[in-house]
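> For reference, the structures are reproduced in the following blocks.
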Structure 1
Amino acid sequence: MITITRLCDRYLEQVKRIQIEQDQIEFAGTASEFLEEICDTTHLHVIKHQEDVIGYFKLDLAYAQKYDFCPEDAFGIRAFVIDKDQQGKGFGKQAVTALFPYLKTFYPQFNQIFLTVNCRNTLAYECYKKAGFIDTGEKYLGSPAGPNYIMQGS
């Protein structure tokens, strides 16, 4: 079973061991980069399979202030990662599916979720679509890694 929870000290060592494929680093960064961004408006979360941390993501409460495509009542998901040894097992789709009820419970003040996914990252794009995100039909062109699809969930 996949669960999502806020990052706390007891998960730090497991997060540090998460690896992603070299060609995915430009899209999501490394575990150490993930752990560097600690602030009031960026909440770090872990994705667990049973008691093992298999992934992580950033919940950006200030996403609307950074991206003009994001409305004020929405927040953003960034650096969504599943460990390379756990990919291909359906955990990514399960984690994204678990995300919706988790966010409605713990962040009820937000009505929508936005994210961008690089146009070359077709596996992530398909995963988000299968789990309930929709492609807005617009592109975000400000990423150093190239154009991104803008996706929305609610």
Structure 2
Amino acid sequence: MELTDQVEPVAKVNIQGNSADTVLWMWEHLVPFYAAPTSLQGEIIRVLELLAWEAQANSNLNWDDSFDEMLIFLRKAFISAEFPLAQHFSIETRLSIEADINRLANFVLPTELDSRIFSEEQPYIKDDLYDRLAGYLVDYCRAYPQIIPYHNVSG
């Protein structure tokens, strides 16, 4: 398979199968290998994967402003009225999403840990939180499968 910076244009997210199938489909069809996604759904999946990779593989040791910007993007995408996803979710769901994003944002680097630091202060490395956020996106896509055009102006 040849790696390219393009993905084939699609009009709708394939929502066949379970949530993991839909996330994999979005990753394969909406996230180009060498370029930024052109859909909101693709950008959310890309950002979630980058955040998970940084925490799980690097314990957030490479954390910089770009990761802070990713968290700002997720907050906007899932919670802000300027994006269509937020309108789909109940207030309770948006509060849960905000709590998950806040957990990703609040951590002590492993280089700064001491014996008094609790595990909840370390970078979040379990899959469940990332999967839950991706699941909220899948839930939205099941109700509204149309691709949402997106241009990342900051990156």
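FYI, it's all coordinate maths here, none of it is from the lab. Note that this is a predicted model, so its numbers are computed, not measured. Cβ atoms are built from the backbone, for glycine too; each structure is taken alone.
> Figure out for me which of the structures 1, 2 the number 15.0 belongs to, where mean count of other Cβ atoms within 10 Å over residues 11-18 was derived from the coordinates. Write out the running numbers ahead of the final one.
Values: 1: 15.0; 2: 12.4.
Answer by label: 1.
> Here is a further query. Using Cα extents along the principal axes in Å as the calculated read-out, with 51, 41, 31 as its value, let me know the right label among 1, 2.
For Cα extents along the principal axes in Å, the value 51, 41, 31 is produced by structure 2.
> With distance in nm of label points 7 Å out along Cα→Cβ at positions 59 and 91 computed per structure, which member of 1, 2 shows the largest figure? Present the calculation step by step, with values, prior to reporting the outcome.
On the way: 1: 2.0; 2: 4.1.
Looking at the calculated values, the largest one is 2.
> Starting from the value 32: which structure in 1, 2 was relative contact order in percent (Cα under 8 Å, 6 or more apart) calculated from?
Among 1, 2, the structure yielding 32 for relative contact order in percent (Cα under 8 Å, 6 or more apart) is 2.
> Out of 1, 2, choose the structure whose coordinates give FRET efficiency 1/(1 + (r/R0)^6) of positions 19 and 75 (r between Cβ atoms, R0 = 30 Å, to 0.05) equal to 0.65 when calculated.
Label of the source structure: 1.
> Here mean count of other Cβ atoms within 10 Å over residues 67-74 has been calculated and equals 14.4, so which of 1, 2 was it run on?
Working: 1: 14.4; 2: 17.1.
Checking each candidate, the match is 1.
> Here's a follow-up. Quick check on the output: -17000 is helix-only ellipticity at 222 nm (-39500 (n - 2.57) for each DSSP H run of 4 or more, over all residues; to 500), derived from one of 1, 2. Which one produced it? Let's see the in-between values first.
On the way: 1: -7500; 2: -17000.
Attributed to the structure labelled 2.
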